[in-house]
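The structures considered in this document are given below.
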Structure I
């Protein structure tokens with residue numbers, strides 16, 4: 001499932017329902033299992049949902065597990081009132097486990113995602129560098145740069161406009177990866193490019209060769225490392241143009 005919000009909602013629903021069901025089923029066997037074992041089973045469920053779904057599902061499951069444990073397994077039974085301090089500590093730990101495990105899982109997934117993005121971006125830069133070093137004609141190199149940027153940023157179209165002025169009629173993707181728009185629409189952790197697209201200047205040592213026009217299709221969040229990869233590809237194109245075009 002690609003949409004992080006939808007993924008979190010699904011895992012939250014699964015976790016909440018599972019916590020309610022497990023706590024209810026264990027109520028009839030609590031005398032044989034003991035409160036400690038009941039709490040451990042709920043902790044395992046909360047930790048599993050947090051690891052699979054992330055921070056929000058883990059926190060939601062932990063909160064529901066804590067309330068369910070209180071309702072079914074502490075005195076007075078079938079009440080959310082807690083009489084014994086030890087039960088209060090167990091309830092607090094149930095709620096905390098989901099939040100902590102979910103946050104750790106979220107950070108691990110983000111680090112894996114960032115590492116994958118970085119490796120993919122470097123591969124794109126290396127491919128264009130090898131193509132430029134092989135001495136292909138400039139039209140082939142332009143097409144390769146357009147293709148790599150389109151795939152990296154999940155765009156509908158990338159077009160090199162020789163002699164075009166970046167920022168003339170749309171926002172500019174700056175050299176540091178920033179986009180000079182007053183308002184950004186965030187999708188997940190990253191913002192989407194403006195619907196009208198952005199211009200990416202193609203320059204080399206102060207010499208301006210034109211712009212790459214980047215037009216998005218469906219709105220998707222574009223991470224900073226992805227935008228910087230596009231800038232690096234544009235720089236490679238600028239360096240190649242500098243060697244083939246007479247000033």
Structure II
């Protein structure tokens with residue numbers, strides 16, 4: 001059994017995707033997302049300044065909003081696909097992670113062409129506005145959502161773990177991973193493999209995991225390839241107890 005430790009609705013979407021590929025998975029969100037009020041009004045105000053592009057490191061920052069005609073620079077293949085499904089027609093996958101997005105902006109865009117509009121959550125791992133500000137970019141920010149940690153695992157996920165039926169956990173953000181590790185015991189981690197969204201995230205994982213497999217990028221394709229590898233007995237471990 002695979003546990004998907006991602007916020008809804010992405011967790012259930014991934015469960016469905018894995019089911020279609022022949023895997024049995026259940027949603028195990030440890031963060032609850034909620035939209036911030038007044039976002040569309042703030043968007044209208046910022047758009048009057050004619051930003052040259054929208055930027056986002058998480059699909060949660062834009063998936064509850066309508067599609068805009070501006071270019072949207074995102075991180076990872078999954079975010080690109082989500083943006084196109086929403087209706088964006090000019091989406092750029094500008095790297096696999098936030099560092100790649102920074103490199104793309106610095107090497108491709110110019111501060112002289114106008115400000116950037118950064119869509120983000122209440123808490124961020126990389127302060128893009130501060131980093132790009134050092135290069136002369138005017139970065140406007142809108143906090144579109146907030147993520148609140150849950151105080152317990154979902155009942156079904158807890159039952160699966162208690163019965164020893166969970167074999168693997170998929171987690172795509174360091175904040176989700178941190179919260180998940182708070183809710184799991186060392187014994188539970190020692191019995192379950194972790195699939196992490198990146199090498200950096202894998203290296204930050206608790207050493208008690210049975211095995212840690214980092215993905216080359218956070219995408220459905222990369223996850224399916226990793227699951228095929230693991231089902232054949234493959235090991236790609238960055239850290240772990242076994």
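Just so it is clear, none of the values below were taken in a lab; they were calculated from the coordinates. All values derive from a computational prediction rather than experimental measurement. Cβ atoms are built from the backbone, for glycine too; each structure is taken alone.
Here are the numbers for this structure:
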read-out	value
Source structure (of I, II) for mean count of other Cβ atoms within 10 Å over residues 133-140, computed value 14.8	II
When relative contact order in percent (Cα under 8 Å, 6 or more apart) is computed for each of I, II, the largest belongs to	II
FRET efficiency 1/(1 + (r/R0)^6) of positions 205 and 221 (r between Cβ atoms, R0 = 35 Å, to 0.05) - structure with the largest value, from I, II	II
Highest-scoring label, criterion being distance in nm of label points 7 Å out along Cα→Cβ at positions 13 and 229, among I, II	I
Answer label among I, II for the case where Cα extents along the principal axes in Å, calculated from the coordinates, equals 87, 36, 25	I
Mean projected area of the Cα convex hull in nm², for residues 29-76 alone from the coordinates reads 3.1; which among I, II	I
Source structure (of I, II) for helix-only ellipticity at 222 nm (-39500 (n - 2.57) for each DSSP H run of 4 or more, over all residues; to 500), computed value -21500	I
